[in-house]
Structure P
Amino acid sequence: MPTPHHGRPGGPSRPGSTPPSQNPCPAAASWAAAPYSPHRWREECGVVGLWAPGTEQIADLCYLALFALQHRGQESAGISVTNGLHIDSVKGMGLLTDAFRNGRPTLDGHAAIGHVRYSTYGGSLNCNVQPLFAYSPGGFVGLAHNGNLTNADEVKASLVAEGCLFQTMTDSEVILNQMARANREDAEEAIVSALSRVTGSYSLAILLPDRLVGVRDPRGYRPLCLGKLPDGGYILASESCALDAIKAELIRDIEPGEMITIDKDGVRSRIFQRADKLSSCVFEYIYFARPDSVLDGLSVWKSRFAMGQQLAREFKGREADIVIPVPDTGITAALGFSRESGLPYLEGLIKNRYVGRSFIMPHQLSRETTVEMKLNPVRANLEGQRVVLIDDSIVRGTTSARIISLVRRAGAREVHMCVSSPPITQSCNYGIDTSIRKELIASRMSVGEIGQSLGVDSLLYLSESGLLNSVGDPGNERNCLECFS
């Protein structure tokens, strides 16, 4: 089987890198016997791949692109660069600024991949930081993965039975080991063979000695796009905002079931598998993606604005004085609500920009205590007002309850909460940490009961039809709504 490598072959690792001897994964030994747990492997990550021969400081380009994707993962980050012979890999825990405190890869290379990661409890370990690397008779392979393999436990058990050893607790390593066992001379055929064994969601940036490969799963759960660098070369990234950060031009989105190969001869494409139905994650438009990104040809900002407009229509004849957002992801929908309803838009909550996103913090205590650290009410705008409070979603309900309490304490006379997504009643199996079903407030309470528990005068969720219309998919032909139904 391939042997993971985190530095230069035959020499010491670069400053800030993590050699295997210093990168223990104590839980990996027991993971083989552990059943699949819904608490594990849930990731909403960001991936970047760069092919830029002759470009100086390719690691810096990768860093800037990843920085634009920091919202997709805040627990760890990594960059790996190759010149075709060696790999220089630097990885670490925390934000990009923490992970690369001691410097970024310094190897002059022609290609690089990068990753920012979010995992749930049990997965936030040094050994799980991506990109992952392995060596096989065909050469080295680097992998950056966004998504969740739903049959990883089954495939892993089969590999362990064959004598395979695992160095991490991630489902991503299953792909590497399947590639090694594919017995194919061509690396791309090995990738296709490996992916034929797995199910679930994945967008991949794969680094090989002489090429960069991008892959999107057949249903298109996770986003991936292709861009062209201003001085030649190409970039693969989870969102188009990463392209903007390095002045790259968006060429197009990678199609579901498509493999893109970039090498000295340019860009090649093949459809390796087709699905009977597309299932792009609608939560990308609701919450995860940056509003300045374009996903599958659709502006995230325009989609959220349309969600807010539709919320205002569904708000019907209820009365209010002002519209305020829960920053940041409620802002665009609140603007749309204000435009449609004619109610004035005001800032009612000021965000501390130095605190991360509460939804993707791994522990409930972190999420709860972060609310007061992150948001502070503007009493001058709230006191005595009938407030429409716009947020993108309600997952567990604890964060929303604390926010509503802040607005009440600031003197709001009424609070009407409007949510720019339907009620989340089911756990997600494809890479978003919506927790186990019993923790989802909408799985055990009616809308009226949720409103009472949150302490609002009224609660309105966006209808599924309203959501689909907002993302230009009225017939639900390309979006996954599984977490709502």
Structure Q
Amino acid sequence: MIDGCGSECLHCSDEHWRDQCGVFGVHAPGEDVARMGFFGLFALQHRGQESAGIAVARGTEVVAHRGMGLAFAVFDEDTLAELSGDIALAHVRYSTTGSNVINNAQPMLGEHRSGPFAVAHNGNLTNYSALRDELAAEGVEFRATSDTEIIVHLIARSQAATLEEAVVEAMQHMRGAYSIGVIGPGKLIGARDPHGVRPLSIGRLNGGAQYVISSEDCAYHVVGAQYMREVEPGEVVVIDEQGLRELRAVEMQRKAVCVFEFIYFARPDSHIYGKSIYNVRQGMGRLLAQQSPTDADIVVGVPESAIPHAIGYSQVAKIPYQEGFIKNRYIFRTFIHPDQRLRELGVRMKLAPLRETLAGRRVIVVDDSIVRGTTTRQEIALMRDAGAREVHMRVCSPPIRYPCFYGVDTSAGRKELIAARLEVEDIRQHIGADSLEYLTLDNLVAATGLSKRHFCTACFDGRYPIRVPADVKVSKFDLEPQKAPVAAE
């Protein structure tokens, strides 16, 4: 792992990459904003299960409660009652920069000349090390190890007259991927990096008199908000007693939202670029069926993220979709370490094959991605143990060959990515499938209905839209057989 709970955690052995965080903010004087923040976190829980926190602004002060674990374990009626205020900022976290300890939980508090504030962040600063060294040389003492603390110090040290101007000034120094929420007395602020790698949008409450911001619009439904629009790349939105206003912090660059939001990260009922995540995922499955057909009796999806993909595949293939696995929905990140034998059986704790569906059948199993290959191999073994006669693997993303530097946990880098080391046929043999096909990058983009220039696809093609410092890149390219690709300008 880059940082985190360690390789012994059953959850960390999962096949999927992890997006870092979820951000939710609400400006609603007269409402129970902490409770609204709590329910917003429930809707965004899939984006982070290590820690949760809520900060509120009331009068001239900002207070926060943070804890390790899921939102329901961190908050109860008593803690929410103590968080009275007019503005709330809530956060759920996975660690990508900075370990999973309470000091790195968010929102983080700071003090600017205009008053106290809190920051919540989704993404990764590629110039984290350089900024940390500069701040340390200026006498800053650090209490945490995450790049969010860097943002807090940049805002706190700004001599700008207002909090929003301090956020704008901080963004002049920040490089990489970031969607941030900031609150201070009377203000809720949202901002995105100039490429818009991580999602952030604005919603209306109570007919437009009050506002929310969220990493995904699926959180609006639970608090009764209506989606307005995305925060534009390089934009800062400020919500105060006068309403909503916009500032241009940095010039918008080529839009490059992480394409994995469409493949896996975002909840199916969310929208990005105005596109339904659920519909796009079905479209990926349909294109994969056209691209890579095979004879089989049933199509199954690896729950729960690949079910829309599998349904789309089934529709075009004219092969019935059936449930092949039952998922234990109560398996979340655990801090109870299993012994070696139980770790090896980790997939069995999460997935149980349906023998009645699989026995004697030729099965097409659809998944959204293959990262390390370990979990996929165990899933295929489970299906064979349940009596599947053939298992054909279909993957609704291209092979993942390059690490992410923009807020996704890619563990130790390329050496953890099976497609960086093996060709497709070798991967097929390793996972034990009868056949293996990946969706092409062209078809992946086609399923979104948008141009490739709207996305970051660096994990597939090595073309990084934001320059990555050489010393940061080399730490994750240690198995690169040729010169590492140069970041796209």
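None of the figures in this text is laboratory data; all of them are computed from the coordinates on show. These numbers come from a predicted model, not from an experiment. Cβ atoms are built from the backbone, for glycine too; each structure is taken alone.
Things to note:
- With mean count of other Cβ atoms within 10 Å over residues 86-93 derived as 30.2, matching label from P, Q: Q
- Parent structure of the calculated result 8, 30, 28, 19, 10, 4, 0, given that P(r) over Cα pairs in 10 Å bins from 0, in percent, for residues 118-317 alone is the read-out and P, Q the choices: Q
- Parent structure of the calculated result 4.3, given that mean projected area of the Cα convex hull in nm², for residues 110-181 alone is the read-out and P, Q the choices: Q
- Structure from which 24.8 was derived, mean count of other Cβ atoms within 10 Å over residues 126-133, options P, Q: P
- When mean count of other Cβ atoms within 10 Å over residues 62-69 is computed across structures P, Q, the figure 24.6 traces back to P.
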